[in-house]
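Derivation of every value follows stated rules applied to the coordinates shown; laboratory data play no part. Remember, predicted model here, so these are calculated numbers, not experimental data. Cβ atoms are built from the backbone, for glycine too; each structure is taken alone.
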Structure 1
Amino acid sequence: MSSIAISYGENGPVFCGLKSDGSHLVTCYGSNPAITRATPDHFPFIGLTAGNGFVCGLLTDSNQPYCWGSTLFIRMGIPQPMVKSSEYLEISAGDHHLCGLRKPLMGKRRNISLVDCWGYNMTKNYQFDGQIQSISAGSEFNCGLFSQNRSVFCWGDETGSRVIGLIPKELKFRKIAAGGFHVCGILTGVKSKVICWGNNLDLEEEISVPALYAGQLNVDLAPDDPMLSVVGGRFHACGIRSYDREVVCWGYFVDRSTPPPTGVKLYEIAGGDYFTCGVLAETSLLPVCWGAGFPSTLPLAVAPGVCKIIPCSA
């Protein structure tokens, strides 16, 4: 979930972002009229996520998801079925599904996490032992990051990705991001290195972490730079480097792709299928996109990130 989101698919790409005026209202630009014409103009959102032909936001007043666009697999508006009075910390969209991490339970059930999903082959209420910090949806699967031991788990259809069987169970992560057929995570510790696993980002072979203690951590795929954030596309990934806030991307890119911007700093990034977009870390807060097939028009300015519930300084 982010202050920006990218939808893709046969009806064309769309870039959506929370407005920079602090209203938490959303603006969408792109070539899919099912999204742009249905964009709610009076609902404030905490954050956004998007999939193939649809966009969803987490409503600030009810902490429930609200979706718009067109898909055969998710009911637009408030997804159904919805457990009464459910409130969510985070939502994440795959190609044709949406999942939401419910707010933590209290009392004896405080170490249980509930995740609700809607969409293609995914509509179900899931219960997991342990407190989940965040979730991230891939094409046909989902992954979660446990708060206490910082381990990753995944569920869903891994036929094209093998993300479940290739999870590096010995590693601890600070953040995770699912792509189309792979997952990338930022390791805990001072180096904040990125590790990826799943279907290889260059389409040739699987990637995994087969020799952890021999140091073979696929450094030839993900860069060795420390990262602040990472996002996944269909067969590529991008991250914002810690030391200069510049973006770096790796994996498969289609012909005639626009290269990532250089010499500029970014606040936030979001991945589409074959392109990525970000928010410039300057007063303009302008969005910028690179890759192939991204929207030809973009809003003037968008919010640089999701607002925190707790103030930064107490």
Structure 2
Amino acid sequence: MSLPRVILSAIIGIALQVFLRGNACLAQCPASPAAFTMADALGRTGCVLELNLRLQDLEQLPTGLAQLPRLRSLHVQNNHLRYLPAEVTRLDSLRELFANENKLLSLPTDLGSLRQLRQLQIDKNALTELPASVGRLDSLRYLILAWNNFASLPEQLGQLRQLEYFDASHNQLLFLPATLGQMRRLRYVMLSDNKLTSLPAQLGGWQQLQELNLANNQLEALPATIGSCRALKSLVLTNNQLKVLPKSLGKLTNLEMLVISDNQLTALPRSISKLKKLKTVILRNNAFTAEARVQAQALLPGTKFYFE
């Protein structure tokens, strides 16, 4: 039995009022949810979802950020900031924080309060350490730390179980905490241009990893557990101090590109004959004899090898 039209209309009217009260900005906000000045943002605090202050020659951020409860994206890159105010950590709805290409010396101690944050980009600054609270950013998918002065990373970084993209290239890293192996959703890891001499065995936990770049370090060996990274498609090891590669490399059956130029290799493990998807192997500036080159090519006759 259907409801009388009058009653049905009343129910719909009540529901609409409730919806509009809970989403007042739908009725009051302008079409664009973005603001490009702090004054504009503070003029409609409940409506602004994105605040873009990039390229404004700022040496410090204006006050009032905490008055933007719905802010999801904050762009402060390409300024002259040395610090981010603690007020940033009270942006409970923030999903993206772009603070790259500034002069940042440190980050707020309570950065981990941004529990909704999915992307953090702080590359090209002067940072030397991450606060331990970074481990509480359990929604984080993308973390870009490149071109800073990090010599180490906190163990708490391993708590970022949702992380998919990690770039800590162009730093001063001497080692990696073993806890990074707990970040099992990683797909892209960029660690080139550091000072790494070894890798933790726990990196075998990166079973969804597709691309790993370790170029321009000081690696003398790879852990056997690298063979557990079965999804790996691209492995770049250029300019290290590798003399041999582990037999477990033959377990990387999805590998398509292997770049090992500028090392001290004299041969490849016979196990690479199992890598049927491997299309390109770049081995320039190693110590392969003419005979060793022929043997390497015989292992994978359908693969392109570049020795020169």
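Miscellaneous remarks
- Origin of the derived value -3500 (helix-only ellipticity at 222 nm (-39500 (n - 2.57) for each DSSP H run of 4 or more, over all residues; to 500); candidates 1, 2): 2
- Source structure (of 1, 2) for log10 I(q)/I(0) by the Debye sum over Cα atoms at q = 0.21, 0.22, 0.26 Å⁻¹, for residues 103-182 alone, computed value -0.96, -1.06, -1.52: 2
- For relative contact order in percent (Cα under 8 Å, 6 or more apart) computed as 13, the structure of 1, 2 it came from: 1
- Label whose coordinates, when Cα extents along the principal axes in Å is calculated, return 88, 62, 30 (choices 1, 2): 2
- If mean count of other Cβ atoms within 10 Å over residues 95-102 is computed and equals 21.0, the structure in 1, 2: 2
- Structures 1, 2, by mean count of other Cβ atoms within 10 Å over residues 47-54: label with the highest value: 1
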